[in-house]
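For reference, the structures are reproduced in the following blocks.
Values quoted throughout were computed directly from the atomic coordinates according to the rules given, and no laboratory measurement underlies them. Source: prediction; values computed, not measured. Cβ atoms are built from the backbone, for glycine too; each structure is taken alone.
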Structure 1
Amino acid sequence: MWQRTTKLILAVLVTAISSGSVWAKAIVSLHSPNYELSAQVSLNSDNALVYQVKRRGEAVIQPSALGLTLANASFASELKLNSVGDVRAIESTYSLIHGKKRDIVYQANEVLVSVENSRGDVLAVRLRLSNDGLAFRYELLGKSTDTRVVISEQTSYGIFADTLGWLQPKAAAQSGWMNTNPSYEEEYQHGIVGKLTPQFSNGWVYPALFKYKDTYLVVSEAGITEGYAASHLVSDEQGIFELAFPHPAETVTNGQLLPEHALPFTSPWRLLLVGDLDTIAASTLGTDVANPLAFQDTGYIKPGPAAWSWGLLKDESVNSTTQREFIDYAADMHWPYVLVDVNWDQNIGYDGIAKLSKYAASKSVRLWLWYNSSGHWNQTVYSPKGQLLTQADRRKEFARLQDMGIAGVKIDFFPGDGAAVWDYFKAILSDAAEFKLMVNFHGVTLPRGLQREYPNLMTAEGIKGQEMITFFQDFADRQAYHATLLPFTRNLFDPMDFTPTVLGDIPNIERRTTNAFELAETVLFYSGVQHIVTTPAQMPLVEPHVKQFLQTLPTSWDDTKLIAAHPGKYVVLARKAQCQWFIAGISAQDTPQQIVIPADAYPLTGGTLLMTGENARQTRIQTLPAGDLHLTLSTNDGFVLTTQRESTNDCKVD
């Protein structure tokens with residue numbers, strides 16, 4: 001029986017340990033607070049840094065490389081130990097304005113290991129092991145006026161070759177419509193990792209999901225530091241996944257690509273989550289180690305649903321008449337926002353938008369406006385284009401929007417993961433915060449915890465979402481499979497603008513999902529601003545209880561728990577908000593899936609269940625009796641369940 005203890009252990013070993021076929025000398029062994037996970041750092045026979053992670057004493061990855069190569073120094077091999085710091089227990093608390101959990105306590109055991117190369121240059125590696133996984137980063141300490149350029153990292157994840165993976169390929173830079181790739185909008189590949197080959201030469205994006213025996217693993221990164229680029233993964237037939245920096249085209253015009261900064265210089269945190277699937281689903285590691293809050297004035301940041309014409313009605317809907325209809329619709333739905341999309345400057349104009357904003361305000365609704373981020377890095381022509389490229393232009397535009405009462409901006413078509421792109425993200429968010437504007441990034445990379453540092457980042461695309469369902473029948477056919485993966489991959493830590501929920505027809509597309517499935521997506525997918533795609537014309541055709549559910553839909557959560565799931569087959573997730581549990585489930589399987597929701601874990605009695613009625617477009621309502629809830633999920637079907645508000649000291653029933 002595996003023994004757990006809270007005792008903090010530092011083991012500096014003097015005996016050799018086996019690292020596969022290569023012998024290595026362990027430097028330090030670190031344990032998680034609950035003692036279930038351990039991580040070892042060693043120097044192998046080439047005197048290169050390697051690490052390995054175990055769960056309950058069994059290795060879940062092969063020995064894997066650590067190290068950096070700079071333009072003027074290498075920490076790839078021929079290293080010697082400089083120092084090993086004391087292991088210390090760390091604990092931090094923080095709150096998120098929007099997220100899958102509001103108030104978070106992060107606990108981990110940490111150690112700092114430093115090595116030096118043959119020239120005497122020193123590299124430190126800071127490792128933190130929490131109950132849900134390992135986080136580590138590189139630190140180049142000291143001070144300098146000149147910069148250091150990171151050419152590559154040796155960082156790898158030695159996934160065993162017979163491990164299962166669910167991986168999203170990274171599209172080739174400058175490919176796709178109007179040269180807008182990579183924008184993290186590919187479908188996931190699934191299979192044995194040693195046999196998976198990405199369809200592009202650009203490797204795989206984060207988060208990457210794996211299953212080794214009975215253990216799930218997630219590889220990702222968080223907390224992009226000043227001057228650093230984001231990264232991705234490349235793999236080989238042995239299951240070795242190596243960290244790679246972006247393609248040279250993945251940056252703004254004349255912008256910095258590779259990490260470059262004066263000392264001190266730290267990398268982002270590299271993440272390896274380890275545990276059962278419920279541990280993975282509940283993890284907040286991607287925000288635990290993200291950069292802390294960058295500003296204090298957050299009163300204007302208000303999560304909520306938004307009405308959006310472009311999702312189904314496309315470019316032609318961006319006109320004053322249609323937008324007024326959507327403002328009326330949002331008001332009727334008790335939604336705080338309407339997003340006005342592409343070419344509004346041409347079709348409506350600034351004066352027209354000012355009038356619409358005033359009209360919306362009279363109905364307690366505020367507008368978001370779309371912008372094209374692009375300089376010369378793609379061929380897009382949608383406008384307004386290029387108005388946010390310089391700080392002077394950006395601040396002038398944002399001041400004008402603030403004067404008009406605009407709530408936020410949706411900014412599209414970014415070039416990739418280069419260091420200058422991340423500088424651009426943060427400059428936009430910082431300036432937007434000064435003018436009390438919220439932000440939605442589209443055609444974009446994974447946020448990597450950016451919403452903790454800049455909570456006015458309400459959501460980001462970075463996913464093949466509902467837009468692609470409206471364009472391609474084959475993707476609409478696979479919607480359910482795709483959706484069951486997202487709580488454990490793209491949407492694991494970061495807000496995701498999937499833009500869910502169609503309750504009527506999609507032009508030129510045959511919908512495969514039930515209305516109950518579409519409702520479930522609003523709970524399964526976390527986004528600080530949830531853009532509901534169904535239209536004012538479709539809403540009167542659904543049942544009153546469906547409308548009522550959407551009228552009271554939260555978009556930020558106090559807690560999240562997994563009830564049951566198998567990635568690619570089905571998922572049932574519980575999220576808590578406003579002293580109620582919202583439980584949602586969907587299935588992609590051809591055979592029925594039995595689900596049990598236990599009454600001793602959730603206050604089910606008197607709760608409201610919405611499920612499919614006599615046909616896929618009908619939804620029936622049921623008030624739950626006492627006891628466990630037993631459900632059968634069919635393919636492309638789903639459900640949503642709302643419990644009654646808890647009556648406790650913290651949750652008084654009105």
Structure 2
Amino acid sequence: MTTGSSPEATADEAPARFAFERWRDLLSPAAVVAVAWALFQGIIAFTPYMDTLVKRGAHLSFALALALLLTSRNGPTWWKRGNEALALLALTPPLVMWWNLERTLDRFPGIDPLAAADYFSCFVFLVLLFECARRLLGLGMTLLGAFFVVYYFTGDWWPGLLAHRSTDLFGFVEVQILSADGLLGIPIGVSVDVVYYFILFAAVFEIFGGGRLIIDLALAIAGRTRGGPAKTAVIASGMMGSVSGSAVANVMSTGIFTIPLMMRVKYSARFAGAVEAVASTGGQIMPPVMGAAAFIMADFLRVPYSDIVLAAILPAFFYFFAVLLCVDLEARRKQLPLIEKGDVPTIGETVRKRGIMIIPLGWLGYRIVSGQNVTYASIEAIALTVLIGSLNPATRKGPLEIIQALARCSERALSVALPCALAGVIISVIAFTGLGTKFTSLVVELSGGYLALILIFAMVATIILGAGMPTSSAYIMGAILIAPALIRLGLAPMTAHFFAFYFAILSMLTPPVALSSYAAATISGASASQTGWTAVKLALPGFLIPYSFVLHPGLLLIDSPIDTLIGIISLLFGFIAFAPAIVGWLFRDLRPLERAVAFALGVMSIAPNPTISLVSLGLISLFIAWLWYGRKQTPDIAASRS
């Protein structure tokens with residue numbers, strides 16, 4: 001996949017695109033479209049009877065128009081005017097669909113002919129979608145989508161299992177425009193009905209001081225401990241990521257504060273960037289909001305979103321526990337100094353200034369976990385944020401700042417709307433050509449029915465599919481191509497989809513295309529490649545978490561309490577062994593053989609066999625005790641390491 005740009009790398013890495021300084025800036029075409037999109041979303045939130053296809057089509061139209069305008073702002077005048085004309089064209093399909101709504105509702109699918117307006121809407125949507133994808137999502141995902149369109153129309157040319165007969169234009173256009181199975185299908189439906197409102201909450205919460213509150217709280221909690229800046233980054237990025245749902249946006253919002261702070265206390269630039277990248281990526285697995293892919297997963301599984309949130313709690317805890325353990329050991333290995341007391345705010349001071357802003361976040365979490373409609377939960381949290389923030393003079397904002405937040409929300413929503421629309425096209429082709437079923441059968445056959453082989457294949461495939469893609473797109477590909485094979489071999493649907501979900505998220509860290517690591521490297525000044533590989537090393541425990549809940553489904557709270565308890569103990573001891581193996585230090589510097597032993601013991605601890613797990617727990621305890629008693633007998637060479 002391309003390293004060029006991704007929706008997150010373009011929309012979220014450049015929050016200054018809508019940094020309005022004067023009211024006249026609101027008259028720019030991009031600003032008008034962005035604010036109009038936000039107002040449209042506000043209207044449809046309270047208009048439940050709007051036709052689904054028209055609503056989704058309008059959502060996509062706003063995304064296309066905004067993408068065209070944003071990517072032409074720095075070009076010559078003729079280029080700007082051309083893109084403004086295309087933006088107007090992008091807004092026409094939903095109007096055409098609304099005008100022909102009665103005919104659409106009365107027609108018999110597959111029998112009644114299509115109108116010229118249907119072909120027009122499909123053509124405009126697809127051509128502009130692929131052009132916007134090329135500009136914002138990168139060439140990799142654009143070519144992937146184009147491949148599936150070509151595959152649909154060339155079914156007779158493919159050999160063996162790949163051949164199919166779904167090649168007619170009539171069927172293609174009907175599915176894409178007049179059904180909820182294509183371009184306007186489930187992925188874009190999740191974007192319009194759920195994700196946009198959570199992005200809006202994050203934008204509003206940020207301008208009213210919620211982001212600063214989270215950073216200050218994290219600094220007050222961990223700032224004065226050994227390795228405090230890195231721990232602050234982990235805590236703040238986890239909390240911010242649970243609100244923003246975007247790894248790159250998280251890096252750019254918290255990293256500009258935490259990375260320089262880490263480097264000030266002598267963390268290396270690459271390690272500081274890697275810590276921020278790993279923590280920010282983990283924000284997408286941190287309840288209550290997580291990322292867009294989590295909402296799509298709930299739709300795939302046909303379960304309440306609250307079930308996804310509950311299942312994510314323990315894996316998220318262990319992910320951040322492992323990262324905190326690694327940064328603590330690194331700080332002790334290098335004997336890093338503490339932050340000056342005057343540079344660390346107190347909890348009391350932080351709560352006094354902005355503590356009231358924790359109420360909307362707490363309310364949002366409560367409403368989601370209690371099983372309420374997630375869209376209305378986010379809208380309630382937005383209203384509560386504006387109300388509470390306006391009552392506090394320290395956080396009160398004027399109309400201009402609120403309009404800025406609306407525009408910024410629409411810009412960030414591009415990172416979801418465009419890939420979701422493209423994913424809808426891909427899903428429809430896979431479904432109507434039978435490719436998904438064929439792929440599942442092929443994977444099962446190649447693995448010989450061995451679950452371990454399929455799990456490794458699924459991990460590699462999901463990471464490769466996710467290279468340079470937004471998490472939501474990477475998860476969708478894994479969900480339709482990989483998860484069915486896992487389910488066929490006996491995994492629970494929740495486990496199979498969480499497996500694909502985790503590795504789709506971790507693909508944001510893995511070189512050669514590691515978007516969150518690259519974003520962090522731009523702040524730290526370190527090599528993007530070195531930052532990426534250091535991030536992978538720090539995130540190694542995270543790569544084992546999906547295997548852990550396959551072996552112990554109780555970690556997702558879907559099995560017996562006994563299995564949950566066994567999984568917790570096994571993973572706890574396993575990560576206590578993994579951290580020294582990764583960092584190379586526990587009470588003293590570890591030799592290569594000692595690191596290998598620690599890693600092997602960590603792997604043993606998560607084995608499904610209780611006897612093996614019990615033996616490994618005992619060996620880990622003995623290993624730690626041995627290192628403790630021998631800590632002064634081996635020279636410390638930390639100073640010689642980078």
Ranked on distance in nm of label points 7 Å out along Cα→Cβ at positions 86 and 174, which label among 1, 2 comes first with the largest value? 1
I have 18 for relative contact order in percent (Cα under 8 Å, 6 or more apart), calculated from one of the structures 1, 2. Which structure is it? 2
Re helix-only ellipticity at 222 nm (-39500 (n - 2.57) for each DSSP H run of 4 or more, over all residues; to 500): value -22500 computed from one entry in 1, 2; matching entry is structure 2
Top of 1, 2 by distance in nm of label points 7 Å out along Cα→Cβ at positions 238 and 462, largest first: 1
Comparing 1, 2, where is distance in nm of label points 7 Å out along Cα→Cβ at positions 94 and 534 highest? 2
If you rank structures 1, 2 by distance in nm of label points 7 Å out along Cα→Cβ at positions 78 and 110, the highest one is 2
Structure (1, 2) behind the derived value 83, 64, 46 of Cα extents along the principal axes in Å: 2
So if we calculate Rg/Rh (Cα atoms, Kirkwood Rh), for residues 398-605 alone for every structure here (1, 2), which label has the highest result? 2
